[in-house]
Structure 1
Amino acid sequence: MTLLDKILKVPSYGWADEKGELVVPTLKQLVTEALSRINFFHSKKNWISGISWVMVICMLPFFYFFLFYHLSIPLIGFFLLYAMIIMSTHGTIWFHRYCTHKSYTFSHPIWRFITQNLVLRTFPEEIYVVSHHVHHTKSDMPGDPYNAHAGIMYCMLSDVNHQSIAEELSKEEYDVTLKFLNHTGVQVNTHQQYKNWGSIATPLYTISLWLLNWAFWYGAFFLLGGHGLACTAFSAAMFWFVLVRAFNYTGHGGGQMKHKDGIDFDRSNTSINQTRPGLFSGEWHNNHHLYPNSARSGFLPYQIDLAWIYIYCMEKLGVVSSYRDSKAHFLKKYQLTKGGKVKKENS
């Protein structure tokens with residue numbers, strides 16, 4: 001058994017049955033598990049899995065004021081822009097390509113901090129990063145924290161049910177686990193503190209950064225457009241925050257093989273390249289599974305990659321010091337031209 005086999009806290013219904021087959025829990029089991037994982041009164045170790053839901057609850061008043069006091073056509077347009085493109089692209093830039101896959105590096109920690117806080121803060125890095133490494137190792141298999149074969153609610157509730165780290169890691173195992181997050185700048189617990197809090201990140205750092213980030217962005221949006229713009233931004237962040245969980249289901253074809261020739265080249269898992277997530281956030285997911293460590297995943301001409309454009313531009317400005325780009329290897333491996341067509345054999 002490797003560390004990634006036991007690095008996540010096992011849900012009460014387990015990952016697999018006695019035959020090694022995926023356990024598909026009922027909706028009741030999923031909801032019961034979720035409620036137990038966010039119960040701070042039962043155990044303070046639940047703080048890291050519950051804080052995401054606390055954030056959603058804290059965003060609800062902003063949504064109320066947006067909906068009943070500030071609703072307008074221009075603000076609806078900004079809502080869609082912020083939720084569907086800005087928040088989504090930032091998730092790819094920060095959580096996915098940098099925090100998890102280290103596909104690029106910053107020239108100075110200040111640029112890392114600015115990139116981390118380019119948008120309203122939602123879930124802690126720890127919740128995303130560790131579980132995503134497991135996802136790539138166990139895609140579509142038992143133990144995949146957001147396995148599409150188990151249904152959409154399995155994915156929607158994965159952040160609380162399946163993505164917290166295990167609470168019994170030895171000091172040696174914990175030290176290895178820290179390597180997943182050391183480059184992100186997140187303040188981490190010692191092993192003894194981890195045994196006390198059940199998390200890598202310290203509660204003080206996580207909560208302080210959350211509050212400071214929200215205070216800054218509310219003030220910035222208020223100065224730009226008053227309470228209406230600020231409430232809209234927070235509402236849009238909540239909308240993205242809740243619905244992004246569905247991508248783990250749709251991005252793997254709802255658990256079905258939906259690959260298309262000439263579009264999805266990785267057939268080792270159910271991941272697919274979808275147009276909307278691809279164009280809106282650079283999340284060409286099948287390409288990403290082929291080259292998870294690449295700072296670019298839009299390889300074909302029509303596959304616009306906003307996250308890659310940001311990283312590339314930041315490299316030209318000196319903010320990013322290095323990156324990995326797998327486009328040339330992709331085209332060579334699959335014998336494609338830069339236009340995405342199959343190369344003709346020399347006669």
Structure 2
Amino acid sequence: MIKANKGSENINIKQNKLILGIESSCDETSAAIVRNGREVLSNIIFSSAELHKKYGGVVPEIASRKHLEAMPFVLEKVFTEANIERSQIDAIAVTKGPGLIGSLLVGLSAAKTLAMTMDKPLYGIHHLAGHIAANYLTFPDLEPPFVSLIVSGAHSHIVLVKDYCDFEILARTRDDAPGEAFDKISREIGLGYPGGPLIDKLAKQGNKNAFDLPKPKFENSLDFSFSGLKTATLNILNQIKQKSKIQGNDWQDIISPADFAATFQNALVEILVEHTEKALKLVGQDKLVLAGGVAANSQLRETFSKNAMKNNYSLYLPELKYCTDNAAMIASQGYFHSLEKTADTIDLNATAMLDISE
């Protein structure tokens with residue numbers, strides 16, 4: 001059973017709270033105002049992604065500087081668009097980690113300043129918990145418990161969401177994240193950055209079974225290893241390029257980039273689906289929630305959609321605009337923190353590496 005977006009008419013209002021969210025963990029500067037964890041009043045996003053393209057990835061120093069430039073304008077616009085006075089805000093939620101430390105500190109400094117000047121409680125939010133909460137914005141009737149697959153440029157986790165603020169990690173990557181692998185393969189076949197959307201688009205034109213790729217596994221574990229898949233794919237590409245040099249032609253005469261992209265993407269998607277569906281059975285859950293930037297991948301969404309119908313589990317797919325980093329998801333999770341947790345002090349610090357259970 002696949003859940004469709006039901007809008008905001010069925011929102012379960014426990015308290016009429018307005019949460020200001022701030023997100024700056026990577027290259028998006030974002031602020032949002034969300035009512036009761038489910039209803040987005042405004043969600044402003046400024047991205048510096050275009051600046052990083054020529055470097056093939058995010059440059060931390062550039063990202064931090066752009067956060068500093070964009071934050072005042074983003075914060076001003078979020079209140080204007082929501083038609084909300086600052087005094088009406090009940091609490092402030094900000095990403096505390098994981099992420100680029102310089103970028104995180106910009107958002108955290110802004111949140112602390114607002115919390116002090118507005119005399120509002122402050123809640124530090126884990127970035128991955130925010131990605132999970134993005135689904136509450138798309139599906140107002142969604143409630144824990146459920147299993148969530150979180151896949152992005154820097155993360156790959158299967159998490160049992162026992163309650164809004166209670167998480168248990170069932171599996172994680174032991175090396176690269178899917179987004180990192182997409183970026184590397186994309187650069188090697190000349191597509192550029194960011195790799196995920198570019199490979200996804202090209203793969204639609206290709207044969208997904210053009211060559212064989214391994215599916216790395218660990219004994220008695222559902223953990224992922226995408227480094228092995230990436231290395232195997234690059235080795236095949238290097239062999240093809242070497243063969244083309246010997247023959248005196250271009251490597252694309254041996255295999256089309258579309259076939260290469262489709263085969264790599266298919267192998268990665270199969271690994272994600274296989275491990276996640278095993279996790280569902282392991283914990284006896286019939287609700288699966290996708291989250292993170294790679295959750296926008298069309299083949300991943302289509303494969304899970306077909307399997308959900310076939311294997312009789314409910315699948316929740318966030319709207320594409322909530323897959324990538326945004327402050328609305330942070331504000332949503334901040335609402336549930338405000339109901340269940342004590343507010344953080346002004347000593348709250350940013351952390352580049354942070355477990356979701358912390």
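Values quoted throughout were computed directly from the atomic coordinates according to the rules given, and no laboratory measurement underlies them. All of these numbers come straight from a predicted model, not from anything done at the bench. Cβ atoms are built from the backbone, for glycine too; each structure is taken alone.
Quick check: 23 is what I get for relative contact order in percent (Cα under 8 Å, 6 or more apart), calculated from one of 1, 2. Which structure matches?
It was calculated from structure 1.
For mean count of other Cβ atoms within 10 Å over residues 104-111, which of the structures 1, 2 scores highest? Could the numbers behind the result be given before it?
Working: 1: 15.1; 2: 22.9.
Structure 2 gives the largest value of mean count of other Cβ atoms within 10 Å over residues 104-111 among 1, 2.
Tell me which of 1, 2 gives 0.99 when you compute Rg/Rh (Cα atoms, Kirkwood Rh), for residues 96-223 alone.
Working through the options, I get structure 1.
Comparing structures 1, 2 by mean count of other Cβ atoms within 10 Å over residues 112-119, which one has the largest value? It would help to have the intermediate numbers written out before the result.
Details: 1: 17.1; 2: 14.4.
The maximum falls on structure 1.
A value of 0.65 was derived for FRET efficiency 1/(1 + (r/R0)^6) of positions 56 and 320 (r between Cβ atoms, R0 = 35 Å, to 0.05); which structure in 1, 2 was it taken from?
Working through the options, I get structure 1.
Looking at structures 1, 2, which one was distance in nm of label points 7 Å out along Cα→Cβ at positions 88 and 336 calculated from, given that it came out as 2.0?
Only one of 1, 2 returns 2.0 for distance in nm of label points 7 Å out along Cα→Cβ at positions 88 and 336, namely 1.
Taking mean projected area of the Cα convex hull in nm² as the criterion, which structure among 1, 2 has the greatest value?
The maximum falls on structure 1.
Comparing FRET efficiency 1/(1 + (r/R0)^6) of positions 128 and 248 (r between Cβ atoms, R0 = 41 Å, to 0.05) across 1, 2, which structure shows the greatest value?
1
Check the numbers for distance in nm of label points 7 Å out along Cα→Cβ at positions 184 and 280 across 1, 2 and tell me which is largest.
Answer by largest value of distance in nm of label points 7 Å out along Cα→Cβ at positions 184 and 280: 2.
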